[in-house]
Structure I
Amino acid sequence: MRFTRSLVAVLVAALPLLAAAQQLTVSAAASLSHAFNELAPKFEAGKPGVTLRLNFSASGALIQQITQGAPVDVFASADQATVTRGIDQKLLDADTQRDFARNTVVLVVSAQGGSDIKLLADLGSPSVRRIAIGKTATVPVGRYTKEVLDAARLWSVLAPKFVFADSVRQVLDYVARGEADAGFVYRTDAAISGDKVKVVLTAQGHTPVSYPVAVVSESRNKALARDFIAFLFTPVAQQVLARHGFGLP
């Protein structure tokens, strides 16, 4: 009988710990991977028993996963259009949407033997054979790129040179490995490449790059999801984002 009572006492004592053990799944744009990987342990430190699971890809691919029933609690996008679509489809809670960071689109070339590009018009040079861009249907940086090239009346002219990528990080890899002569990425991505690529110009004529975040409607951890969104606006989180090159919301 004493053994039984002891066992019950142990189980009762463990109940608060079991109840506190939670996993929060955050699906975030590929360009956020370095910053969010640094933020994860900081968030967990303030939430004993909580594990943050991060899933990175192109924003369009992530919202498609949510559409198909992926168990996600928070969605952080690299554009407004994808979040708006998610809200319209009742996939995201509209009242939780907030912009937490900004970014800039830049044109990069390989640092080793990169093409002599100084202006957008230089992309039309015969020496530029391949231009890496994100897929416009699923990758926000691809849509920003199209806006830039449409404004310069270069989209149709340069179209035969396009190499489409599944994410902004893939665009960066294509250029860094010399598989493309130039590519459009975010300034934050160019910064993490070290000496593999160099920025030749800052793109103009596109919609401002802002990062919205929202709670997924089917989340089973909505209170915790809201806590994570609030955490993104704390001085600690904003300092990490700034260190990775993101602007204030």
Structure II
Amino acid sequence: MVEDQAYEHHHRNVQSGGARAAVFGISDGLVTNISLILGVVGAHPAAGIVRLAGLAGLVAGAFSMGAGELISMKAQKELLQRELSVEREAITDYHDDELRELAATYESRGFSKELSIKIAEEAMSKPELALEMHAREELGIDPSSLGSPVLASVASFLSFAVGAAVPLLPWVFDGGLAATIWSVCAAALTAIIVGAVLGWFTGRRVIMSAARQLVVTAVVASAAWGIGHGLGYGRGL
């Protein structure tokens, strides 16, 4: 006799602003700063100028990403809270209309009319449950999971800084061709790792995701180097 076993399956928290900002922040920092560094290297300046440019890119980019994430997430959260407030008032002031609306929603999804009305009546008998059901069906959101602007901002700032630091580190200890080679190698390895992590995070093929991240990073960085090289020689730098 086979005993009954509890079945559980787990999902990743794909709505977390912090997780999203951290994962993509590293990628943004890496691509941005390796492109900036190679763009400056292409003009053949002194090593100190490359270090300064890389550091400026790290600091400016990290603060820009952090501030941008804070403002955008804050604005989004305030907008959603406003819509929830409107919905909460409607549930209170137009209870019967909102009940019929919710029942019609479930009926349009294939439930019988009787069952749809029963579900809607049960939901509308509890204000917080009614708000959650309407928010999910009409706005496509979970009222209890609107994201944290501060968490997303900090995660974006730190992750961008980490990604941007990778191609800059060789220039802290060396300069010239050696630093360029180490910078490119470090960026390539990190791009592969980031791509693999993104592949795992999204459930895609890890190898394909890693290869895509590497190719994108290489193309963008090469283009930046070419522009820097052309401008450098064109202006006699």
Requested in this report: For structures I, II, calculate mean count of other Cβ atoms within 10 Å over residues 36-43 and state which one comes out highest.
Outcome: II
Query raised in the report: Out of I, II, which one gives 0.2 for distance in nm of label points 7 Å out along Cα→Cβ at positions 28 and 76 as computed from the coordinates?
Result: I
Report task. State the single structure among I, II that was used to calculate relative contact order in percent (Cα under 8 Å, 6 or more apart), giving 28. Result -> I
Query raised in the report: mean count of other Cβ atoms within 10 Å over residues 92-99 computed as 13.1: which structure among I, II?
Result: II
Report summary line: distance in nm of label points 7 Å out along Cα→Cβ at positions 52 and 132, calculated, reads 5.8; among I, II the input was structure II
**Report entry** Structure (I, II) behind the derived value 2.5 of distance in nm of label points 7 Å out along Cα→Cβ at positions 156 and 172
**Finding:** II
Query raised in the report: Which structure, out of I, II, was volume of the Cα convex hull per residue in Å³ derived from, given a value of 141?
Result: I
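Tell me which of I, II gives -27500 when you compute helix-only ellipticity at 222 nm (-39500 (n - 2.57) for each DSSP H run of 4 or more, over all residues; to 500). Intermediate results must be reported in sequence, preceding the final value.
Working: I: -12000; II: -27500.
It traces back to II.
Coordinate-derived values only; no laboratory data. Quick caveat, the model's predicted, so the values are computed rather than measured. Cβ atoms are built from the backbone, for glycine too; each structure is taken alone.
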